[in-house]
Every structure is written in structure tokens, then in C-alpha cells.
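Scrolling down, you'll hit the structures one after another.
Just so it is clear, none of the values below were taken in a lab; they were calculated from the coordinates. None of the values given here were measured: they were computed from a predicted structure. Cβ atoms are built from the backbone, for glycine too; each structure is taken alone.
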Structure 1
Amino acid sequence: MKLLFYGINFAPELTGIGKYTGEMAQWLAHAGHEVRVITAPPYYPAWKVGDGHSASAYRTESWQGVRVMRTPLWVPEQPGGLKRLLHLASFTLSSLPVLCAQWRWKPDVVWVVEPPLMCAPAAAAFASLRGARSWLHIQDYEVDAAFDLGLIQGATLRRWVQRAERWLMRRFDRVSTISGRMADRARSKGVEPARVVHFPNWVDISGITPLAAPSAYRAELGLAPDAVVALYSGNMGNKQGLDILADVARLLQDEPRIQFVLGGNGSGRADLQARCAGLNNVRFLDLQPLERLNDWLGLADVHLLPQRADAADLVMPSKLTGMLASGRAVLATALSHTELCRVVEHDAVCGVVVPPENPVAMAHALRALASDPTRRATLGANGRRHAEAEMSQDVILRRFETQLRELVQPTGALHDRPAPS
């Protein structure tokens, strides 16, 4: 098949959407498909274009058998509501000529990822005019999140934007997303149930495995042999609810054995560092190299997974897959009705969930886990088994490949194009 992937994030970004789109494109190219990608230069989560790349030039490169076409974009140093919209718009406009240039190539499927939803109208129109199938994949309900998190305000504006979103989503042959609750939300927005696909994030269970010996990071960081490491790893943005980590670390200052290691970059890091000023039990590191990912995740005795209450079921933290594969216990903040809570406490039975934005409850739970290594080991082993059974990269991407083939070669009414409305 000829597969065209369209989105602002791609490899070599190490976290979030870029990581998963890159791994998917690589897997499908190695499976024998012709894959092209329209994307931007890598900039996330540091919000700075990576070395060797340009924010102002069009470039085409070959990567892992994939043709990658990178387009200019504007990257703000401090992304906010309006700046973020302008940032996304810059990519949408600069990538449009590259999308049109694929007309002669004639892809079988045009696959676009949200965010940014701004790219979806052009992707849907191009696919329809060129006779290709269209697929919208939602990693993050950015419209709902923008309003619910207060990044954009206005009840009337919200009604108009959501109405446009609903209309647009119904233009696609398939709409997929990464959790069951998020799939329910797609159906609630008017997408026909037969067109909604659950396409979860995955993990390379052979690349991330439980460590048989202490992580090399322990010695490098000068951690005591009996230290219990509470690790946060990933993007430090405004949807993670990271403020709670500073509060929890402050509450546990009298427990020197519990050490917090916070690794990653993002727009919220500076504020989090300021909140942790003077705390001797907190260390900050940058996002670590991919080749050290297994040692990095294995540094944790407890993985920390905070989430804001108002982000419930708008996003499903992609970092959870690596946590489970590493065989370490998880401490998450989530409401009881959310899918994150269901996965951690019921499906995988891999950790403890406390209410969001409640540092006292989180500190109490972390103290209990720190004092009970047997329980931590049991929860970690449970998470590893769940990752092997439900989150294997090969299993999920083989299923996706089959769904792509069925979309390109329909066998019945299920695969008919969306009806005009």
C-alpha cells in the first residue's frame, strides 16, 4: 500500500506523538509498504528546533525506509493559547503545498493525526478528491482540552468550534483514538460507530524490560543503595498537573530515603523547578537518550503519573506503556471513573490511583509504597504481564495493518464512504 502520514510531530522526537508516528511509519515501511510523511522539523518537547534541522526550509530525507518531507514552522519560546494556535497554523499553511504535491503519487490512505486538527480539513479534502481513503487518528482531543483547561475561553466560541469539529470528523472514512473512553467521545461527536477504531499506543516489550540489576543511573546520580526512587519521565506541559509533584516532595522532606527524579523538558519545567527550589530530595534531568531508555525507566521504584482532573479522558498518557513494560509500580492521579484509573487499578493492577490535585493523598500513597518492596514488586510484575499481553508493538501494528488493508479493499457496506450531512 501507499501510505501518506500527515502531522506536525515525527521522529527523532523521543516523546509523545512524534515517537509513536515514527515507530508506526518505520514498522509499516519494514513490512513492505511505501510510506511517506509530511511533518515539521523536530522541536518537541523542548520547543526548540533540533540541531541539524531548519525551521525555515523545506527538506526531504530518507529515514528507515520512509520518505520524510519536512516543512517550515514557527516555534514560540513560550507557547501559550494564541502563540500555540499561530504555531500550528504556520505548519498547516507551509505543509499544504507539500500535500498537494502528492497528487501524482496517489496514496491509498491519507492518515492524519490530531493534534493538530488544523491539518485535518486539507487531508480530508485531498483524500476525497484524489480517491484515497482518509483516516483521522486522535491522540489528544485538543479542542475540548483547550477549552476545559482554560487555554481558550468563550462559550459561544466553543459551540462554534465544536460544531465545526463534529462536521469535520464525519468527513473521514475512519476515526481512531487511543482509549476506549476517547472512542466513546468520538461516537458522541457524531461519528458512526462502525467507523470508530480503538488504536492504542504500544510499547516495544523487547526494548523495555525489567532490569535484573540496579540501574546505572543510581550510581551516576549518587543515590544511596536503599533510596526509593519516585520517577517522573516525559513532557513537562500544562496537561500533566505537575504542580502536585513539588507539593508531594515538600510533604516528604522528612523521608530522605524517598528521592524524586524528574526527567524531561517542556513549557512547564521552569515553573516546576521554581516550586521545588530548596528541596534536597528532588533532582531534575533532561530527557534521556533513546539508547538509555531501559536503564532510565528501570531507575524507578515507583513511576509517577500525575494528571489534572479536567484532562480526564481527553488524553490517555502515552508514557504509561513504558512504565508497565519496565516492571515497576505506578502511582497515578486520576478520578475513579476515568480509563487511566481503570487500567492502573483494575486491568493491569499495576499501581495505586489517588484523587487529582490532592498532594496529601499522593504523599501518603507514596510513603506506603516506599515502605513495602514486596507490594511494589507484585504491582510491577502485574504491569509487565499486562504490557506483554495488551501493549505489544507487533500485535497492535499488525492489527492496524489489517485494518488499513480492509479500508483500501472494502468487503461490504461497513467500508462505504461517509454520507454527506
Structure 2
Amino acid sequence: MEFIEGGVTAAKGFSASGIHCGIRRNKTKPDLALIVSDRMCSAAGVYTRNLVKGAPITVTRKNIADGRAQAIICNSGIANTCAPDGIEKAEAMCRVAASALDLNPEDIVVASTGVIGPSLPIEPIAEGMAELKASLKEDGSHSAATAIMTTDTVPKEAAVKFTIGGKTVNIGGISKGSGMIHPNMATMLCFVTTDCAIAPDMLQKAVKTAADATFNMIDVDGDTSTNDTFVVLANGAAGNDEIVLEGTDYDAFVAALEAVGRKLAMMMAKDGEGASRLIVYRVDGAPDLETARTVARSVSRSTLVKAAFFGADANAGGRAMCAIGYSGADLDVEKIDIAFKSAKGRVEVVRAGMGIEFSEELALEVLKESEIEAQIDLHMGSISAEAYGCDLTYDYVKINADYRT
């Protein structure tokens, strides 16, 4: 498996575009994205567990219930959530896109992101469709990635290529997400495309597996959003034998999908609202995967741990022990070791569940880096898991206090 350029258009047969159509008042920010396959695709998705869901999720779930779709349309600026005409507007977006692309509205994935509450105007979308379609490009991933951003500071793209049955297969995607991010999906939209031939039921299983290992392991601020959507379209253009059962080919596909998901997840965590550091929480020595993930998620969501990392304070180790203790996992806390690692070195701060003496100078150097790994060893088995987070800064409050203004 090899990381490549191309994002959501790395796979054969896909094109994408992004424009400013007028949903956002700021004309310098694109606000409408389109991703299209040149043929029908297997389609699968997972969504937020928040009981309050954006109308686009309801429409998308209905549209891909048959396991098929051919295009994705997404706006930013307004979330189309808690709006009295939300379903009507989401369905209208599908009709507008379908009409321009000569497709059926039921074969369109629709998504929205932005402010919760306001009604989404359909006129700018309808008026912008001609330009959006005309700007479709086989290397249009970056423009689409930019058009789905809200408080993100950088677009997020990733792609890999690998081999199945002697055929080169590509998987690539784009995502957005910066705040309102908490495991069980995030304030996240992620659109992934692949030229792999895979049956819809196997694709759905792969999407769920990949989400559990990647996107469900992110935490920025403990808020689970309303519009979270992770959708994958697979058009079969690679020419491999269709994956219809578990086995070597399926395992290779899942590994590649997880690789793309993990890279996008880390990019979202690093770009957390106001964040100055990416923190990877690595848990080793767990008796089972659920324990490893439970511990990693508990520490990654701790506000006190996040704040300690912002201050480059090795007291994050003691706060991590606290978070491990209330995680709900069945653990022997007297076996736990914790260390922090970055490009500047490694400092151990907890051994056998107890704080130990360490070099404050080294700890400060390690924790001042922009990417840090928190290493937690439970010494209870051989299973590992990772969670992805960031520090909590003053800017997080400012960004969310001024979100609309």
C-alpha cells in the first residue's frame, strides 16, 4: 500500500469540483461541492449517533438504502438541521444535482454543514449548478475539499493505492471537521471514493469497521455533531473481481480504507478549533480491543488532559491516570505506565500506576512540539488502539463564541 496524491479523485472514473454559489456571505469561501462517478457505484455510509440529525442524513440514508449512488453534493455555511423545511431542501438539492447530471435524484448523496437552525436557501444552489458541473475535473479533489470547510483552516485529502488480484486499486477521500468533534463520529463530513469492485453489503461492513478504528477515535471538544456523515462510493473501474465475501481481498480493502481514514482523522484532530498540537493516544498491552479503545477515548476526551498539553505540562500524566480510572474499563491501575514522545525525545511520567521523577526540562521540550504521542501501557495483554485529539486553547473559546459573527 502506498500513499498517493489525488484525494477524492485519485480513483478512476471520479471527478469533483467546488465553487462559491452564495450560501456564504463571504465570497472568498467556496460553499458548494460536487463529486461524480462516470458509472453507478456501490454505496455505503455511517452517520452521527446524535438523536438530532441533519435533514441530509435522512435523505441520504433513504437514497442509498439500495446500496447504490453515483454522485455527492454538499454545501457548507448552513447545516440544514433543525430547520422546518429541512427534508424538502435536502430533496431539492438532490433533484437539482440529478437534473444537471442526468441522473435519478435517488442516486445522489446529499450533505450539509454549517450553522444549525436556519433554513437552507435552494436558489443559490440551483443557480450555481451549471458552473459546478462545468468545473468538474479529474483532479478536482482540492476544490471540493475546500468547499466543504467551515472552521477548518486547511483542506483535508488523502489517498492510497494497493493491489487486489493483480489489479491496482485506488482509494481516496476528503473530509472536513475542526470543532464539535467527539467519538461516535465528529462534526465530520467524509467522502471517500474507490475504483474497487465490492458488493454493497461488504462495503457497508468495511465502512463500519474503518469508522470504528479511525473517525470514532477522534475527540476535540466532547460534542457529538448532528450532521456527521462518512460515505464511500465504489465504482469498480479497477477491474478486480468483485469482493462479495470476506477473505484476503476484503482484508486488503479494509486495511487501505482504514489507512485513508486514519490519515484524515489525524488531520482533523490536528486542525481542531484553536488547536496548537496533535495528540495521538496510543494504548498498548490491553486484554482486548474494546478495553484499549475505551481507555484511549477516555483520556483523549479529558478537558484537563487537553489543557495540560496546551501548557506543555507533564502533569498531563497524572490527569491521564485520572481519566483512565473513570473510563469504565476493568483494569489493574497499578500496572500502568505512561510516557510522552515527540520529535524532541521521550519522557516517562508514570510507572506501575505511580508518578515518578523525570526531567522537567526534557518534558517541556517534548511537550512543546506540534505532534505528541501519549503512550499508555496497561500491561494486561497484547492488544493496541489509538485515539486522536488536540490541546484545548484560548482560541477554541473565541472561535465558538464568535461562530456566526
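Computed quantities for the displayed model
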quantity: Structure (1, 2) behind the derived value 0.55 of FRET efficiency 1/(1 + (r/R0)^6) of positions 111 and 199 (r between Cβ atoms, R0 = 25 Å, to 0.05); calculated: 2
quantity: Which entry (1, 2) yields the derived value 36, 22, 22 for semi-axes √(5λ) of the Cα gyration tensor in Å; calculated: 1
quantity: Winner on FRET efficiency 1/(1 + (r/R0)^6) of positions 87 and 359 (r between Cβ atoms, R0 = 35 Å, to 0.05) once structures 1, 2 are ranked, highest first; calculated: 1
quantity: Mean projected area of the Cα convex hull in nm², for residues 215-302 alone - structure with the largest value, from 1, 2; calculated: 2
quantity: Highest-scoring label, criterion being mean count of other Cβ atoms within 10 Å over residues 103-110, among 1, 2; calculated: 2
quantity: Highest-scoring label, criterion being relative contact order in percent (Cα under 8 Å, 6 or more apart), among 1, 2; calculated: 2
quantity: Label whose coordinates, when helix-only ellipticity at 222 nm (-39500 (n - 2.57) for each DSSP H run of 4 or more, over all residues; to 500) is calculated, return -9500 (choices 1, 2); calculated: 2
